[in-house]
1. When distance in nm of label points 7 Å out along Cα→Cβ at positions 52 and 132 is calculated for each of the structures I, II, which structure yields the highest value?
2. Please compute mean count of other Cβ atoms within 10 Å over residues 28-35 for structures I, II and give me the label with the greatest value.
3. Consider the structures I, II: one of them gives -4000 for helix-only ellipticity at 222 nm (-39500 (n - 2.57) for each DSSP H run of 4 or more, over all residues; to 500) as calculated from the coordinates. Say which.
4. Thinking of I, II, which structure, once relative contact order in percent (Cα under 8 Å, 6 or more apart) is computed, gives back 19?
5. Can you rank I, II by distance in nm of label points 7 Å out along Cα→Cβ at positions 12 and 68 and just name the one with the largest value?
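Taken together, the values in this text are just the output of simple stated rules run on the coordinates, not laboratory data. No experiment lies behind these values; they were computed from the predicted model shown. Cβ atoms are built from the backbone, for glycine too; each structure is taken alone.
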Structure I
Amino acid sequence: MKVWCATGNPGKLREFQLAANLLAIHIEPLANLKSIAAPEETGATFEANARLKAEYYSLHAPGLLFADDSGLEVDALNGDPGVRSARYAGMHATDAANNRLLLERVRDEDNRAARFVCVIALARAGQTVATFRGSVEGRIIDVPRGANGFGYDPLFFYPPFDCTFAEIEGERKFDVSHRGQALRHMLDWLRTTYRNL
């Protein structure tokens, strides 16, 4: 089974390809992604942005293509950074800049509850076929820990493992992560719906 993936984020692509190896599916990066002008992410929700990207990029794929929108929701910040997670500190912000801003905003907050959310949209020829959601609960800590992962992983403490997402190895993280959950939902759906792929 082969599906195409539209992401310019190398961290996400690594996680998706790890998942592909574990779940016996071939995920092919969209070959000409860098030459295609990116759509403006105008959606107010993760699902809206995932659908927008999947529909847009699926016009350039020879088959089923998926795109995701994912990010961090912090309760004390009314769900921020949310859909702006990748650009929280500005349009071309680095992970470090986003993390610094997040720590500034939660400095005086007692409630550090947070969750990672991922919505994957699967599309063909400009039409969304289905969407899949995953989320994982944790809390924000004061000092980054760990060298694995990307984004807000060093600040996201996951109580069941007693460590941050940046301290978890790839396969173990995939078992519980928001992206792993959403991808497994998609793959289960594909196996049931597209048996001939």
Structure II
Amino acid sequence: MVIDLDRCIGCNTCAIACKVENNVPLGLSWNRIMTVGGDLADLPSGEYPNLSLEYLPLNCQHCDNAPCVQVCPTGATHYRPEGDGIVTLDYDRCIGCRYCVVACPYGVRQYNYREPLHEPDLKVGGENVRDRYIGVGEKCLFCEHRIDQGLKPFCIDVCPARARFFGDLDDPESEVSQLITKKESFRLLEELGTEPKVYFVRREVE
């Protein structure tokens, strides 16, 4: 996943859409918009009139060297057998130990204290979204239920500013590969050696 910070307007559409598509319980959020600059959300840094404000979307980084995979005692957190590098979950194997929550340096692992909604009339949750129950670890799965249908993660499709992109970084001709080449790119906490698969870009390389 590539996120263009020059385009992100901090509207939280991705965060809301993620909750709806994945039937994320109240009180949890797999997708968040953080504020870079001020000490509090949506407050800029600096002194007037020299202010700056930047948004940083945050979800699971799907690391190639994922700490949450390494510490999970049951193998509930693991890489998909499809070989696409997505860090997925087997809820039936999760024992709720929360090792993954502690191990994640990005603070994106969530512990579910509530049942997801099960109201058919509300039409909450996309097709093939797996049911979860109280006491399991949760996180962004890159909408693997959509990927298996040849679709993109829902947050990609709903972003009004078209700030999010998804594709194959091993393909040099893909849109995501082109973006991290043409623009300044970085990954969060690269110094930890987690090798995240979420890239952030801004400003074209001169």
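1. The maximum falls on structure II.
2. Values: I: 12.5; II: 18.6.
Between I, II, the highest calculated value is found for II.
3. Corresponding structure: II.
4. Details: I: 19; II: 28.
Corresponding structure: I.
5. Largest calculated value belongs to II.
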